[in-house]
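Visitor: Following are the structures in question.
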Structure P
Amino acid sequence: MGKYFGTDGFRGEANKGLTVEHAFKVGRYLGWYYGQDYKARIVIGKDTRRSSYMFEYALAAGLTASGADAFLLHVTTTPSVSFVVRTEDFDCGIMISASHNPYYDNGLKIISGSGKKIESEIEEKIEAYIDGEIGELPLATGEKIGRTVDYIAGRNRYIGHLIAMATRSFKNTRVGIDCANGSASSIAKSVFDALGAKTYVIHNEPDGTNINRNCGSTHIEELQKFVLEKGLDVGFAYDGDADRCIAVDENGRIIDGDLILYICGKYLKEEHKLANNTIVTTIMSNLGLYKALDKVGIRYEKTAVGDKYVYANMVENGHCLGGEQSGHIIFSQYATTGDGILTSLKVMEVMMEKKVSLGTLASEMRTYPQVLKNVRVADKQAVRDNAAVQAAVARAEEELGEDGRILVRESGTEPVIRVMAEADTDELCEKYVEAIISVMKEQNLTEA
C-alpha cells in the first residue's frame, strides 16, 4: 500500500483525508499521463454521497486542464464504470465512492483501460505528484484544453448488458432489493423489472447523507425483515457503489459471499462451466466453504483480502469464479471487478434453472461461527512484528487444530487490526479473539 492509495483506491474523510486539491491533482496527473501522445478519454462515475459531486467537478477540472476529455456517467455503480471503460475505448475510468463507508467518507477508485484496478506503479506516480516530488505538469491551452461530456448513455448501455445476460425470465418471482441509498438506486429496479420480476425496493431515495446508513449489505437485518414481512422469494442488498451483494433467502437467512460462491460454483461445475474446477477465495472465507467445496470435489485457491487480488489470481490462472465473503463476487466471463447486480442475476439463474429456493441451495453448506473484531492501533507494523502477539496466535491455532482457525490482519484503509476466529461455537470464537486482543493491550499496542 502507498501513502494515499490502499487496497481499494484513495479513501478518506471528505476534505480531510481526501480533499478537492487531491482530486484535482489526480485528474491533472491522469490527464497528462494518458494524453502524452494523443487526447486522452477518461470516464467518471460517482455514488450518491454529497461530496461525490464536489470531487467529480475537481477531477473534471484537473483532467481538462491537462488536455483530457472527461466523460461523466453521473450516479452509477463501480462495475458500470469498469464495463464502460473496457468496452468503449477509454484510457481509464475513475469511480468516486467510499463503497460501504459512511457518507462523510469518500474515495477515488481508478480503473485501467482493461477494466481492472489501476496498476500500483501508476498509483505511486500519482502520489509522488501530489507530494510535489514530480515537477509541475504543463497546462493545456487553446484548443488543446479538454472538454466535459455528458455520458449517461454509457450507463444505459451497462443496464442493457445486465438484462441481456439473464437466461430466463423472472416472471412471478417476488424479489426484494435494498439499494443502500447508493448507486444501485439508479439501476437495480429497472433491471429486475425488465426481466419480469415483481420487484420490491427499499432504501432507494438517496439524499447525499443517507448512503449505507442502517441499510444495504452492511446492515442486512433491514432486508431480512423486509423479505419476511412481504413474504418474498429472495432479497438482495448492495453497498454504496454496488460492487458487493449479500442475499437473503425466503426464510430470512443471510446468504453471504461464501455461500454465493458455493451455490454458483457448484452449479457451474454441474454445467461443466467451472474453469479448472477451481474457485478463488480470500483468506477471510469461512472454513465451512472449504469443507463444503471439498465434499463436492471443487478445488480452491486463497488470496489476500481485496477483489483486485482475487481477480489477479483468476487472470493468471484462467479461473472464472472468485470472490470475498463480504459479497465482492467476480464472474470473469462477464466482468473484471465485483458486481453486485450481476451477482444477483447469477444467483437468480441458479434458482430458476434448478427450480429450487435459495434456502434449499444454501442448506448444503454449514457456516462456522465467526467473530471478527476491529482494534484501533497506532502502528500496524508493530502489532504484526510483536513476539507476544505472534505467540498468542500460535497457541490459539494449535488448540483449534482443524476445527477452527485464527486470522490477524491489517485493514487496507484504516489504522485497524482485524482479529477473527472461527470455531464450533460463538463462545469459543469470542474466547480466542479476546485472548489475542488482551495480549495486544498488555503490549500497549492499542489506542485508548
Structure Q
Amino acid sequence: MNIRSMKQCPKKMITKDKRQYDVVVIGGGPAGLIAAAEASRRGKSTALFDKNKLFAKKLRITGKGRCNITNAADIGDFIENVNTNPAFLYSAFYSFTNVDAINLFASLGVETKTERGGRVFPVSDSAADVANALVRYAKEGGAKLYTEKIEDIIIKDGAVRGVVTQNGEEIGAIGVVIATGGVSYPLTGSTGDGYRFAALAGHKIIPPKPSLVPLVTKEEWVREVAGLSLKNVEIKIKRGGKTIYSDFGEMLFTHFGVSGPVILSASAHIKKFDTNYDLCIDLKPALSPQQLDRRILRDFETNINKNFSNTLGGLLPQKLIPIIIELCKIDPFIKVHQISREQRERLASVLKCLPLTVTGVCPIEEAIITSGGVCTDEINPSTMESKLIKGLYFAGEVIDVDAYTGGFNLQIAYSTGYLAGVNI
C-alpha cells in the first residue's frame, strides 16, 4: 500500500535538514485556507500544500465567477438546507457562523451584499477577490503556502507523523488536515486524493456521486430554447406521481435539459433512475388557474383580431412561444376570438405545468458539489478529528456532507475548516 502507515517508519524520521511543522494542511480551497489560517494564528507552525499553481482554483469559478459566499439565513436554518448528514454540522455551523464569515471577509476588505434567497455575494461580484482574501488571511496569519502535491500521509502507532511529497520528501507534522475537496470539477484539482488518504488510514468512504448537477431531459425541444433563463418559476419533481421536491426561483434551459439554482437543488433529491422523473414547471406561480384564465382573456380581448401566435408575447419569452403552442395543440394561425374555452384551458394548463421528463443527471465532473466522502460516523463533529487516527482532521467537501445552492456549501467549508484549525 502507498500510505506510509503501512510501512515500517525509520526510528528517526525527522532530521534538521528536513521541513517540519506542527500542522500540515492538504488542499488550498476555502476549507484548507481557513484551517491553515486558524491553526497558525494559534501559534502552530503551519504549512498548506496544494497541487495547483493557483490556490482556491475552484472557488474562483463559483457562482459564474461571482462567488455566492454564504447565506444570510438564520444560522438555525442552515441545518435544514443540508441534504446529507445535517446533524453532523451542528457544532461547526454554530462555532463559525455565516455572520462570522461575512465579518471575516469585511475585515479582509471584501464587502458583501445580499440578494434574492438570502444569497450573499461580494459587492465587486468577483470570486477572485474572495479567493485572494482567504489566501491573504492564511499568509498573514503565518502559514506557509506551497504549490506541491502531497502523495502520502505518514502514520505510526495510530497517530499522524507527517506527509510525503510527490518527489518523496518526508515532512514532519503532528497534525494533518485533509481538505482536498471531492471529485467534481476535476480540472480544478478535485480528483479524490483525500478519499485515498482517508481510506488507507482505515476510514470508510461513502461512494461519491454528483450533487447540485444539471438534469438531462427526454424532450428534444429544450435545444430550441437553450440559453433561456426563467425567473420566478415554481418547479416540482415527481416520481410515480408523488412530489418529492418543489422549489421557487430561477432556472435555465440547456442543450441537454435544464439547470439553474432550483434545478441544481432538485438534483440532490434524485437518487436513482430505475424509473424516470417528471418535472413540472409552473410559469405563472403567482396566478391561480382562475386568475390566469382571466389574464389570458384580457390579452385575447386586446388582440381580438390577431392570430393566436401573436398574442402570447405578454405572457411568455419569445423563444418559448412556439413550444407552448405546440404543446397545447392550438392552431397558431387561428384568430383569438375563435379559440374555445377548452382550448384556453389547455393553454392555461401548460402554462401552469410545462412538462419535462428527467432521464438522468450530468456526469459527476460537471456537478457543483460531490455527495459522499469520508463517513461522518468516524469524525468527531466537535473538532473534525478522526476517531481512528490521532492528529488527522478533515474539512470541507471531502466529508460526506452536502447542501442545497445558496451559499450553504461554502459555509460548510468555512465552518469545518475553522473547527479543524482551532482544534488541531
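Visitor: If you rank structures P, Q by distance in nm of label points 7 Å out along Cα→Cβ at positions 192 and 376, which sits at the top with the largest value?
Guide: On the way: P: 3.7; Q: 2.3.
Ranking P, Q on distance in nm of label points 7 Å out along Cα→Cβ at positions 192 and 376, first place is P.
Visitor: Sticking with this structure for a sec: When helix-only ellipticity at 222 nm (-39500 (n - 2.57) for each DSSP H run of 4 or more, over all residues; to 500) is calculated, the result is -12000; to which of the structures P, Q does this value belong?
Guide: Values: P: -12000; Q: -7500.
Comparing all candidates, it corresponds to P.
Visitor: Tell me which of P, Q gives 2.8 when you compute distance in nm of label points 7 Å out along Cα→Cβ at positions 152 and 352. Walk me through the numbers before you get to the answer.
Guide: Numbers: P: 2.8; Q: 6.6.
Of the options listed, only P reproduces it.
Visitor: Comparing structures P, Q by relative contact order in percent (Cα under 8 Å, 6 or more apart), which one has the largest value? List each step's numbers first, then the result.
Guide: Working: P: 12; Q: 25.
Top value of relative contact order in percent (Cα under 8 Å, 6 or more apart), among P, Q, belongs to structure Q.
Visitor: Looking just at distance in nm of label points 7 Å out along Cα→Cβ at positions 208 and 304, which of the labels P, Q belongs to the structure with the highest value?
Guide: Q
Visitor: Given 1, 5, 8, 10, 13, 15, 13, 11, 8, 6, 4, 2, 2, 1, 1, 1, 0, 0 as the derived value for P(r) over Cα pairs in 5 Å bins from 0, in percent, for residues 80-311 alone, which of the supplied structures P, Q does it correspond to?
Guide: Values: P: 1, 6, 10, 13, 17, 17, 15, 9, 5, 3, 2, 1, 0, 0; Q: 1, 5, 8, 10, 13, 15, 13, 11, 8, 6, 4, 2, 2, 1, 1, 1, 0, 0.
So the calculation was done on Q.
Visitor: Same structure again: From which structure (P, Q) was FRET efficiency 1/(1 + (r/R0)^6) of positions 160 and 416 (r between Cβ atoms, R0 = 25 Å, to 0.05) calculated, if the value obtained is 0.90? Can you show the working numbers first?
Guide: Numbers: P: 0.05; Q: 0.90.
It must be structure Q, since only it matches.
Visitor: Same structure again: Given a value of 1.5 for distance in nm of label points 7 Å out along Cα→Cβ at positions 88 and 392, calculated from one of P, Q, which structure does it belong to? Show your work: numbers first, answer last.
Guide: Numbers: P: 5.1; Q: 1.5.
Source structure for this number: Q.
Visitor: Moving on to the next point. Quick check: 17 is what I get for percent of Cα pairs over 41 Å apart, calculated from one of P, Q. Which structure matches? Please list the in-between numbers first.
Guide: Details: P: 17; Q: 27.
Going through each structure in turn, the value belongs to P.
Visitor: Separate question: Consider the structures P, Q: one of them gives 0.65 for FRET efficiency 1/(1 + (r/R0)^6) of positions 96 and 144 (r between Cβ atoms, R0 = 25 Å, to 0.05) as calculated from the coordinates. Say which. Intermediate values should be presented prior to the final figure.
Guide: Details: P: 0.45; Q: 0.65.
Label of the source structure: Q.
Visitor: Turning to a different aspect of this structure: Say we calculate distance in nm of label points 7 Å out along Cα→Cβ at positions 184 and 224 for every structure; which of P, Q gives the highest result?
Guide: On the way: P: 1.7; Q: 3.2.
Checked P, Q; max of distance in nm of label points 7 Å out along Cα→Cβ at positions 184 and 224 sits with Q.
Readers should treat all values here as calculations from the given coordinates under stated rules, not as data from a laboratory. Here the structure is a predicted model, which is why all the values come from computation and not from measurement. Cβ atoms are built from the backbone, for glycine too; each structure is taken alone.
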